[in-house]
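Quick heads-up: structures coming right below.
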Structure 1
Amino acid sequence: MKISSRRVVESSWCAAGILVAVWLLAGGVVAARQGLPLAPGMVIERSVTIKPGTFQLPASADMKTPAIIIRGENITVDFTGVTLDGSPDSADPDAFAGVAILVDGASKVTIRGATIRGYKVGILARNSPDLHVTKNDLSHNWKGRLYSGIEKESLLDWMSYHQNDKDEWLRFGAGIYLANCDRAEIDQNTIVQGQNGLMVTASKGVKIWNNTFQFLSSIGVGLYRVSDSTIMHNRIDWCVRGYSHGFYNRGQDSAGLLMYEQSSNNTVAYNSITHGGDGLFLWAGQSTMDTGKGGANDNLFYMNDFSHAPTNGIEATFSRNRFVQNRVEDNWHGVWGGYSYGSQWIGNTFARNAEAIAIEHGQDNVIAGNSFDGDDVAIRLWQNPTQDPNWAYPKNRDTRSRGYLIRENAFRGTTLALDIRSTSDVRLWRNIETGVGEWLKRSGETPGFSDDARWVSGESRSYDPPAKLPGGIDPMIK
């Protein structure tokens, strides 16, 4: 058989094409293994491994021009071995500026392994559902200068997180800031030595677990309009300001866990949240204060450690929640529960607090099966003769202090077990006292008070303990 010269030429070109294709493919594999180098303003729209190294990538102070932008769907960006540095080593932390990584309108993006320092915000994600942020270190980012001294605090250091519908929280910086990121998963990240750790707004179904957010000067985890989410197995300790031992213990609205403005139906379990300004700081939100409706409601707090706060281990106000089997020791107030209603404190361990449970203007609450050991005052309930005339809340709903079931609690070595003032319908049942200095102090009008061994209605409601997450750490300080 004869082979034409034309066929020979075509065959040669075909072979050459195959060789070129193989060479290009091999080069692409080598490039992928070596990693893609970063450049300022880079936009990433496909899965990629970044070349290891330290990259000096400044970002604009107005946060409009981040160092890196990630967009697209089903993308994994692997930053393992990569450090993004936004400021020179000589810069003070309150001079750090800009956003390191912006995830903008993406879906199912994974960010893994980055070390990010020297920015106002480490990772900022907007309108990006199913985001996964894992195994990153976002320590040593922005924190404001503190002006309080050893002997006297400065009012300039007080924080305010009451509004965030317009991203007001961004002015305080964050390791991670999420807005409208439903079903985000944040796990195995470390954020220390900044001002705020993880801040989340307007999101549902978020899973926050196995993280370390410690030694921050304001907030460990902050939630605003966040619902149906899970916060488990995290170390959220030493998020505090406004404390000078022996001089003042103000807290200045710092907290390990902040839950504001209709943050409801969340499960908070198996976390260490100690040594914060507050351990937990939960507030219904301004919309509730203006209307008397809603709240940060129906959250379950189970087997957390809310100890060693200079102010409140748990501050939960104007809302309805359940607190079950938590440890609450060595705080000024174990619980500050002003205006709490329909709430339950069941099976918690209180010890060595100045006041273990203090609730003003509370209604229809259950305190059952708790232990109180060495607290100055175990339970204090009261209402004030007047309320702030500028508040709309008491104008829109009944705020009388009333309706408590206090049953089967154990009081050991407390100076005063019960201090009840101007509170109606308080029922005590089968409580135990050992070595209590004074059992009961009643003052003001207390109609409907009873202390007997009869069965009473309104016993503790049932609850389902949340299962531990597979692979979840035990974060408790031993």
Structure 2
Amino acid sequence: MSGLRAVPEKRRPERSAAGPTPAGFVLGLDVGSSVIRCHVYDHATLIRGSSAQKVESLYPQAGWVEIDPDALWLQFVTVIKESVRVAGIEMNQIVGLGISTQRATFITWNKKTGNHFHNFISWQDLRAVELVKSWNNSLIMKLLQNSCRVLHFFTRNKRFLAVSLFNFTNQHVSLRLAWILQNLVEVQKAVEEDNCCFGTLDTWLLHKLTKGSEFATDFSNASATGLFDPYKVADQQSAMFGECCFHAGDVKLTMGTGTFLDINTGNNLQHTIRGFYPLIGWKIGQEVVCLAESNAGDTGTIIKWAQELDLFTDAAETEKMAKSLEDSEGVCFVPSFSGLQAPLNDPCACASFMGLKPSTNKYHLVRAILESIAFRNKQLYELMQKEIHIPVTKVRADGGVCKNNFVMQMTSDLINANIERPVNIDMSCLGAASLAGLAIGFWTDKEELKKLRQSEVVFEPQKKWQEYEMSMENWVKAVKRSMNWYNKM
């Protein structure tokens, strides 16, 4: 969900390998779902100054998730100024700014005045659930999918394969935008008068930064809207770049507000049936890198929720709490405040605790919450192995939740793979800064960036998956009982 500009091959100042280190600094800014954060990077990719502010989500109705654009713009400007101040440098020493944003969060605004018609509609928003179901079950969609299945059989054209497998989801911008067009009279009128602009977060920020002179997006954001033909960067693509996952088979596991599992598929778009969707990772010159991604909507959100319930005072405590028990004593937590994504794909599922007993205490609840994150990671990784036929070369983690050693170790055990955690876990910021730096010649190429990357620790499997098998079977049973809870049918 990032707004990364394509890196042109022109305009890169030539610099010999033995040449001097470029003066100046590059900003990396990430507008996430929970936090807006800015880092000042030097040429060694060391952070010289930082600033962060909490992003407040608004919940005007059940299932609706919004962000106040005026408040977000103020935070955007504030974190830039504050990070530069903390770094002890002047604004004119900044040579580049890379911006990463949460994908699929969008807004519409008045073309003439620049005033917005409504708040940002978050990628977590569920207001279009019924519209999504209606379209996916419609005769038009069935005819389109079946026709394209036949056309693919005869032509082997991958575009037809993509359409034959396509289904709308709540995370696509397209049907949430359709809901806005159907329900907000002011937007309808503006469209009729050719006075309405629409954009994801990156587009709106660029429009504001340039005082309305630029109206643009990038491949990485556009490819996640459901409105873009990927055959012709966002926060997850940005994090992928920051992790230096440059080669086919490289995997990134981001655990922030939600969990996002991405695999580099080289220059091939991969299409699956149950939940991995193709994305454009980034475009540098003529090189276009493709990804396949799936996600779980609630990760950091459930930890924040548990903290607000006073199960603990600081998220750092959860690791020790979970490790103090042998197991959760049969308690299961289903992390589904925004429905269940792949492989179950049920927007009507509810969050729940199951298996509660009189002896259950907050330690059991906390362990069950952390276990649910690892179990969802296992589901996504297993789905990737089944549907993306590319051997995994490495797995690298980032995002705030990856600081939790319990979750990291359990995930490593469950997927039976080593997982690298970097020194700098804010990979969306670093990836955005890296792309901006490459664009202006601050860094020479991707090989230079790879040499600068540092891992803090590598988690290696310590237990066999079979030791968790019974616990995960119980958890899957709890998940199934939570499904379809909010269905109106």
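Any read-out appearing in this document is the output of simple, stated calculations on the displayed coordinates, not a laboratory observation. The shown structure was predicted, so the numbers you read here are calculated from the model rather than taken from an experiment. Cβ atoms are built from the backbone, for glycine too; each structure is taken alone.
Per-structure values
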| item | result |
| --- | --- |
| Structure from which -11000 was derived, helix-only ellipticity at 222 nm (-39500 (n - 2.57) for each DSSP H run of 4 or more, over all residues; to 500), options 1, 2 | 2 |
| Identity of the structure behind 20.2 (criterion: mean count of other Cβ atoms within 10 Å over residues 64-71, calculated), options 1, 2 | 1 |
| Given 14.0 for mean count of other Cβ atoms within 10 Å over residues 40-47, calculated: source structure among 1, 2 | 1 |
| Among 1, 2, structure where Kirkwood radius over Cα pairs in Å, for residues 120-175 alone as derived comes to 14.0 | 1 |
| semi-axes √(5λ) of the Cα gyration tensor in Å, for residues 152-407 alone derived as 35, 24, 19 - corresponding label from 1, 2 | 2 |
| Top of 1, 2 by distance in nm of label points 7 Å out along Cα→Cβ at positions 216 and 280, largest first | 1 |
| Distance in nm of label points 7 Å out along Cα→Cβ at positions 200 and 328 derived as 2.3 - corresponding label from 1, 2 | 1 |
| Computed 1.19 for Cα Rg over 2.2 N^0.38 Å - originating structure among 1, 2 | 1 |
